[in-house]
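Alright, structures below, take your time with them.
Every read-out reported here was derived from the displayed coordinates using simple, explicitly stated rules and does not represent laboratory data. Computed from a predicted structure; not experimentally measured. Cβ atoms are built from the backbone, for glycine too; each structure is taken alone.
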Structure P
Amino acid sequence: MIFENIESLFLLLLLIPYIIWYVMRNKKSTPAMQVSDTHAYMKAPRSYKVYLLHVPFLLRIVTLSMLVLVVARPQTTDNWQNTEIEGIDIMMAVDVSTSMLAQDLKPNRIEAAKEVAAEFINGRPNDNIGLTIFAGESFTQCPLTIDHAVLLNLFRDIDCSIAQRGMIDDGTAIGMGIANAVSRLKDSKAKSKVVILLTDGSNNRGDVSPLTAAEIAKSFGVRVYTIGVGTNGTAPYPVQTSMGVQYINQPVEIDESTLTQIASISGGNYFRATSNDKLRQVYAEIDKLEKTKLNVKEFSKREEEYQVFALIALVCILLEVLLKNSILKRIP
């Protein structure tokens, strides 16, 4: 602990003459009643009030001392500390095409993906993480950031309505999703750079092929982990009709061959998530695979620490007032 106004501590020296004055005053005090002989009172029991006579003075000394310390502004010290943490740069590329509304995962693929990915983000507080979304085209929803609260807010807002309403082209542009994510990582100085791509289909749109995007990722030292999400066989898919929303079973068509090649080229892995639990296991596996030790120099900022001293001063003042107006109250 340090004091911002350390020169104020010299005010404590003023307590010395105050204490001397108090002692001298009590020695010269005139007795309230004079008697010729005090021998008869020598063995008389003393009231507990006798032992409390000087307590208000002691409380006043403590109060003045605490007030001087408050004026001196005690603070914690700024310091730098070298620590070792685990952290990498991660871009999450999430498919938001309308097929992600299929309900083979609960409540549907996109919501299940968001829930599990949010858990993954919360479990990696030291990582720079960003978000890319893609359907028939791709764009960055959130650049790399350590502010995960902002990232999670943006993450929760994504849904398939942007493709449903035609705000972006529907379809699955896997290559564009990878390329967009890699563009956010290519200038990163991190030792480990990762793209986690989640999709439920096969590439059918975009100007960049998935394998070309994988080669681009490899050239920038970016590993791509691909996740194919969807059950085997068919999945219930919502369709808007004149009778309202109807659910029809559509075949699940995931291009596992291409997703496996993307992961192989870039040095990542391919995973298949056929349920919510499987998807959670996939992210847990990626979490285990991607751990990098980083040496970080942490800075701790000064903070005011006067509150305790001010509280002690306040308590002493209240106790002195209470004693003087109750047990030690003087009657003229």
Structure Q
Amino acid sequence: MTLSRRTVLRSAAAASVLGAGALRPAYAKAEFTYKYANNLPATHPMNARAREMAAAILEETKGRVEIQVFPFNQLGSDTDVLSQLRSGGVEFFTLSGLILSTLVPGAAITGVGFAFPDYASVWKALDGELGAHVRAQIEKAGLVPMERIWDNGFRQITTSTKPINTAADLANFKIRVPVSPMWTSLFKAFGAAPTSINFAETYSALQTKVVEGQENPLAVIETAKLYEVQKYCSMTNHMWDGYWFLANRRAWERLPADLRAIVAKHINAAGMNQRADVAALNASLQKNLADRGLAFNSPKVDTFREQLRKANFYGEWKGKFGDEAWAILERAVGKLA
């Protein structure tokens, strides 16, 4: 079924008002009550599908497993919640591999600048050999990643001062980036001045001119209303980003095997549905955001790739990830360095 932007966001908004209590009127107190946190607005497709997922898990486990959904940094910033996940204060968390790389350095390989030309190459890699490689690295850090990564999308640059047409336009540009070495490295290679700011503080940082711009997928620019504090959107597609659905290992292993199978099945199915939702949104978001005042432009992408090679960005990260991991990436996307 083809979903319009209005349909997706309307269903997301409806789902966002369902508290955990509203999902379980027919059951006694759950045997396992787990918290799931994320950093996206309640209207984002991630949270619509998470609510559906929680309801399906509650039903199929006959009330034994209740997952409570906490969107938009309600339980703390990304770095705070990652600490809570590791300690067991939060049982589930969806996190970009690039931010997760502060704990699992190899997880950042999915966000190498200009590595993926399109979604076909993304899913070939992440549902295949590269995804399996990253999940193995995450497991070594004591977390349990679900099999299907959720989509955050290709990232675009927004600014309040000027459009970004070439790599040279980023020289000395003050841009917000997530708390991740990969993002900082990427924009330093362009000569920009990246500032690491947690997503919860991004709107205010743009509003108060602490930074001039930021970069995010269109769905996030829409749902977080960043168009209210930005004037231009440059369609760079400079990086693809996804969310690993992570579990605290001790909490995961407390679930009996049959319940783990049910929970994993519904989480992975929700992730696939969320991918389709984001694709549907992306088809219409540019027009919608333009109607809200964002001026769009198509940059000269070759200038960015050329600058990354000149700055030895690819060579540097190949050295950090190692030959084996880099070979897996290049088998999916072609030669980079």
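Using the calculated result -14000 for helix-only ellipticity at 222 nm (-39500 (n - 2.57) for each DSSP H run of 4 or more, over all residues; to 500), pick out the matching structure from P, Q. Structure of origin is Q.
Supply the structure label, taken from P, Q, corresponding to log10 I(q)/I(0) by the Debye sum over Cα atoms at q = 0.17 Å⁻¹, for residues 138-281 alone with the calculated value -0.96. Only one of P, Q returns -0.96 for log10 I(q)/I(0) by the Debye sum over Cα atoms at q = 0.17 Å⁻¹, for residues 138-281 alone, namely Q.
Among the shown structures P, Q, from which was the value 1.5 of distance in nm of label points 7 Å out along Cα→Cβ at positions 194 and 234 calculated? Source structure: Q. When distance in nm of label points 7 Å out along Cα→Cβ at positions 66 and 122 is computed across structures P, Q, the figure 3.5 traces back to Q. When log10 I(q)/I(0) by the Debye sum over Cα atoms at q = 0.08, 0.09 Å⁻¹ is computed across structures P, Q, the figure -0.36, -0.46 traces back to Q. One of P, Q was used to calculate FRET efficiency 1/(1 + (r/R0)^6) of positions 58 and 178 (r between Cβ atoms, R0 = 30 Å, to 0.05), giving 0.40; which? Clearly, the read-out refers to Q.
Taking mean count of other Cβ atoms within 10 Å over residues 130-137 as the criterion, the top-ranked structure out of P, Q is P, with the highest value. A value of 0.35 was derived for FRET efficiency 1/(1 + (r/R0)^6) of positions 90 and 154 (r between Cβ atoms, R0 = 25 Å, to 0.05); which structure in P, Q was it taken from? The structure behind it is Q.
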